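Chemist: Structures are listed in the sections that come next.
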Structure 1
Amino acid sequence: MPPRETQPAPETSPDAGTGFDRIPEVAAVVVTYNSARHVGDLLDSLPAAFGDVTYRIVVVDNGSTDATVELLRARGDCLVVESLNDGFGAGVNRAVRNAPPTESVLVLNPDAVLDPEAVPQMLQVLRRPGVGIVAPRTREADGRLSPTLRRTPTVARAGGLSFTRIPFFAERIDDPRAYRAERTVDWAIGAIWLMSRQCFDAVGGFDESYFLYSEETDFALRAGDAGWTTVYTPLAGGMHVGGGSGTSHETHTMQMLNRVRLVHRRSGAAAAWAYYAVTLLVELRRAVLGHRASWPTLRALVQPTRRPPVLGAGDALLPR
């Protein structure tokens with residue numbers, strides 16, 4: 001079924017700040033899936049977050065069964081594209097295809113909220129030569145710093161040892177001091193990302209085969225390969241609830257499998273086998289300690305037929 005687009009009704013058209021009367025500077029793209037609880041708060045935060053920057057909002061709904069689409073249609077401040085659920089990366093790519101040819105693309109999770117003037121602050125960084133992605137300082141719902149910055153996944157970093165804060169072993173950057181000043185990073189959690197449209201087009205958009213998880217890691221690393229940098233700025237902020245579209249045993253399984261796939265695609269089979277083995281040990285430990293989602297993940301790791309069909313990774317023991 002092809003996506004169906006729903007334009008805002010004329011009587012509820014947004015004001016000039018959203019860019020419906022001229023080509024905007026930024027396309028704000030959101031992918032929703034049963035996001036009725038959160039997406040309204042996100043959209044309500046955007047006028048203050050953009051300040052004087054012109055923008056257009058495009059929301060792709062991946063087959064929600066709650067009131068998400070009805071809520072979005074009633075607002076009148078966004079273009080709504082209804083689609084089957086073919087994954088987060090596919091949703092972002094579809095949103096960008098339906099957006100005007102803007103200078104940059106702001107990718108937002110539906111359970112995020114932006115602080116006032118966040119976008120102008122990020123745009124100042126993005127407009128520097130060579131910058132492809134900008135990530136802001138993000139906090140949890142309770143106000144605590146959310147450690148969103150990451151290093152490149154490696155076998156040594158597969159063991160869940162980020163708490164050591166030793167870069168060789170830690171993919172996640174946990175030290176709060178690392179978030180006090182602007183810095184270049186390998187990648188950052190993609191709940192709030194401002195991307196250069198030129199970078200997005202050069203990289204070829206998100207790899208849709210991941211369906212969910214690791215697509216932003218893959219994109220940022222491929223952007224880095226092409227000479228684009230990812231920059232963190234503490235001058236822009238936002239809040240991310242996390243899990244706003246729900247979590248399950250299946251999503252945990254996808255998260256673990258996609259990490260192995262990412263390493264396989266970037267570093268080859270030998271590194272992927274090592275990463276796979278470490279992942280098995282980590283998930284076994286988690287399962288024994290009571291992490292219930294780890295048992296089905298273990299079964300999917302060793303039995304390809306148990307893997308989520310949407311990943312297309314059920315034909316070999318080492319996921320590709």
Structure 2
Amino acid sequence: MHRVVALVTPVQPTFELGCAFEVFGTVRAEIPQHYEFEVCTETPGPVPTTAGYAMSVTRGLSALASADTVLIPGWSSTETPLSDRVRRALLRAHGRGARLVTICSGVFALARTGLLDGRSATTHWARAAELAAQFPLIRVEPDVLYVDHGDVATSAGAGAGMDLCLHLVRQDHGAAHAALIARHMVMPPHREGGQAQYAPPPPPSDALDGLLEWTAARLGTSLSVGDMAAHLNVSPRTLARRFTDQLGTSPGAWLLSRRVIEARALLEDTELPVDAIATRVGLTSAVNLRRRFRNQVGTTPGAYRRAFRNS
């Protein structure tokens with residue numbers, strides 16, 4: 001039996017811990033149970049949570065000595081230090097072959113062990129810049145759901161933690177077993193780790209004198225950067241400078257990203273064929289949409305749509 005031990009800390013995020021327990025700890029009569037799930041903490045006793053209640057944790061760090069997977073389901077704060085005891089326990093577990101896994105902000109704890117130095121890792125897109133600033137030796141990938149190196153794995157925001165946990169089940173016991181668990185959880189059976197995180201909402205429409213809203217309403221046309229510049233009565237070079245200053249990207253990159261975001265919404269919410277979606281978002285053909293979509297999202301439109309259908 002594979003032992004999964006979750007290391008919790010005050011104040012413990014509850015959703016991230018729940019994601020891990022649902023995948024590894026919940027006993028389902030119709031599905032073989034391949035995992036034992038346990039929770040430990042540095043100082044056993046009541047551990048406050050983000051939900052306002054305290055949970056009683058009886059096991060200390062000694063539980064990590066026999067864990068096959070050590071899971072850090074979120075961390076109370078990105079600034080919370082790692083005690084020497086916890087750091088040594090994590091390094092010992094890793095040294096004897098345990099897999100170390102983090103969900104969302106849990107990566108900040110793992111990063112403090114040094115095990116991610118020189119490697120790629122991810123976290124919630126809103127914390128990616130902070131992770132990169134605090135740990136410059138880590139190659140932060142802000143646009144993926146999870147990164148798995150085999151011995152260490154990190155995930156993006158809380159929901160992506162469930163994707164990572166199901167991915168680990170798939171690695172351990174095969175796709176069919178992972179699909180059974182996902183079906184019981186009413187979850188998509190598989191989202192690829194390279195699939196992009198859900199993007200934050202676009203900036204306010206007045207960030208460029210209403211240009212973004214004007215452009216969004218015309219995505220289905222052959223709109224160009226030149227058309228955008230003409231709408232503001234500026235040169236393309238001036239428009240590019242304003243985009244860089246205010247949005248940190250180029251007009252062309254923003255326009256393509258906005259078209260892909262709209263394509264994602266249509267794939268989720270409609271049954272339109274891919275070629276019709278391509279036309280509606282101004283990418284002209286299914287071939288062009290597939291190429292642009294894979295470059296930006298990390299998967300195909302078809303695979304992306306299937307992720308939003310029940311297995």
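Chemist: Out of 1, 2, which has the highest value for distance in nm of label points 7 Å out along Cα→Cβ at positions 93 and 269? Please list the in-between numbers first.
Modeler: Numbers: 1: 2.7; 2: 4.2.
Largest value of distance in nm of label points 7 Å out along Cα→Cβ at positions 93 and 269: 2.
Chemist: So, one more: 1, 2: which one has distance in nm of label points 7 Å out along Cα→Cβ at positions 69 and 277, as calculated, at 4.9?
Modeler: On the way: 1: 4.9; 2: 2.9.
Working through the options, I get structure 1.
Chemist: Which of the displayed structures (1, 2) returns the greatest value of mean projected area of the Cα convex hull in nm² on calculation? All intermediate terms of the calculation are to be shown ahead of the outcome.
Modeler: Details: 1: 16.0; 2: 17.7.
Once mean projected area of the Cα convex hull in nm² is worked out for each structure, 2 has the highest.
Chemist: Now for a separate question. Using Kirkwood radius over Cα pairs in Å, for residues 125-284 alone, single out the structure from 1, 2 with the greatest value. Intermediate results must be reported in sequence, preceding the final value.
Modeler: Values: 1: 16.4; 2: 18.4.
Top value of Kirkwood radius over Cα pairs in Å, for residues 125-284 alone, among 1, 2, belongs to structure 2.
Chemist: Something else about it: Check the numbers for relative contact order in percent (Cα under 8 Å, 6 or more apart) across 1, 2 and tell me which is largest. Don't skip to the answer; put the middle values down first.
Modeler: Details: 1: 18; 2: 13.
Biggest value here belongs to 1.
Chemist: Suppose mean count of other Cβ atoms within 10 Å over residues 29-36 works out to 23.9; of 1, 2, which structure was it derived from? Walk me through the numbers on the way to the answer.
Modeler: Values: 1: 23.9; 2: 11.8.
Label of the originating structure: 1.
Chemist: Suppose helix-only ellipticity at 222 nm (-39500 (n - 2.57) for each DSSP H run of 4 or more, over all residues; to 500) works out to -10000; of 1, 2, which structure was it derived from? List each step's numbers first, then the result.
Modeler: Working: 1: -10000; 2: -12500.
The read-out comes from structure 1.
Each reported figure results from applying straightforward, stated rules to the coordinates on display, with no laboratory input. Quantities reported herein were computed from a predicted structural model and do not represent experimental measurements. Cβ atoms are built from the backbone, for glycine too; each structure is taken alone.
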